[in-house]
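Take a look at the structures listed below.
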Structure 1
Amino acid sequence: MIVTTTDSVEGNQIEAYLGVVSTVRLERVSLGSLLNASGRPAIEDALREAASNAMEDLASQATLLGANAVVGLRTDFEIAPGSQCVMLMGTAVRLRR
C-alpha cells in the first residue's frame, strides 16, 4: 500500500478514486509511562506508536475499498493531560500499474 501526502504518485496514473478514508486513535497515557529508561520524556515514542497503529487502520480501510494507495494524507496530533490523539485522513485510490 502506497500512502503519500501528495495528490498523486509519480510514475503512476490514478485509475479510480474510491473514497475518503480516516481514522482516529485516542490512547490514554499515564504520567509514569512518559519517562523512558534514561529519564527523558518518551511522548515522541508514544506518538510514533499511535501514528503507526493509525496508519495500519487507514491502510486496512483503503484495502477494503479495493485501493492500492492513499493520496493526500493529512495528519493531526492532539496531546492533552492523560491522553493523546492521532487523526489521519486521505483519499483511497486505485493506481493503474
Structure 2
Amino acid sequence: MSDEIYTLGLWQVKPGNEAEFVTAWQELAATFLNLPQPPEAGQARLIQSLTDPTLFYSFGPWPNMATVQAMRADASAQAGLGRLRELCTTAQPGSFKVVAQA
C-alpha cells in the first residue's frame, strides 16, 4: 500500500442547517486546494444519508500524513473546520490509511 492517507469525517448537522453545512464544506474544500501542499483537486467527497438528511460523511485522499498535519496546522483550514463544527451536534474527523483494496 502507498503512503496515501484519507481524512474521513462524520458530521451530524443541526436540523435546518443542512444547506449551510454543504456550502461551508465547499468553502473548506476550496481552502484545502489553496494550501501549500494541497490534496488532488476533485477527489474530496461529501455524502449525505438518504434516511437521515442531517447525517453527512466527508472523505478524501491526501498524499501523506505530513500534508494532513500541515492542513490541520493551517489557520484558514482550522477556521473552516470550526465553521463546520458550529453547524453540527456531532463532528468526528479522523485520518486513516489504506490497508486493502479490491
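Read-outs throughout are calculated quantities, based only on the coordinates presented, and are distinct from any laboratory measurement. Values in this document were obtained by computation on a predicted structure and should not be read as measured data. Cβ atoms are built from the backbone, for glycine too; each structure is taken alone.
Source structure of the calculated read-out (helix-only ellipticity at 222 nm (-39500 (n - 2.57) for each DSSP H run of 4 or more, over all residues; to 500), -8000) within 1, 2: 1.
Quick one: mean count of other Cβ atoms within 10 Å over residues 10-17 came out at 15.5 when computed from one of 1, 2, so which one is it? Going through each structure in turn, the value belongs to 2. Comparing distance in nm of label points 7 Å out along Cα→Cβ at positions 50 and 66 across structures 1, 2, the highest figure is found for 2.
If you work out relative contact order in percent (Cα under 8 Å, 6 or more apart) for 1, 2, which one comes out largest? Going through 1, 2 one by one, relative contact order in percent (Cα under 8 Å, 6 or more apart) is largest in 2.
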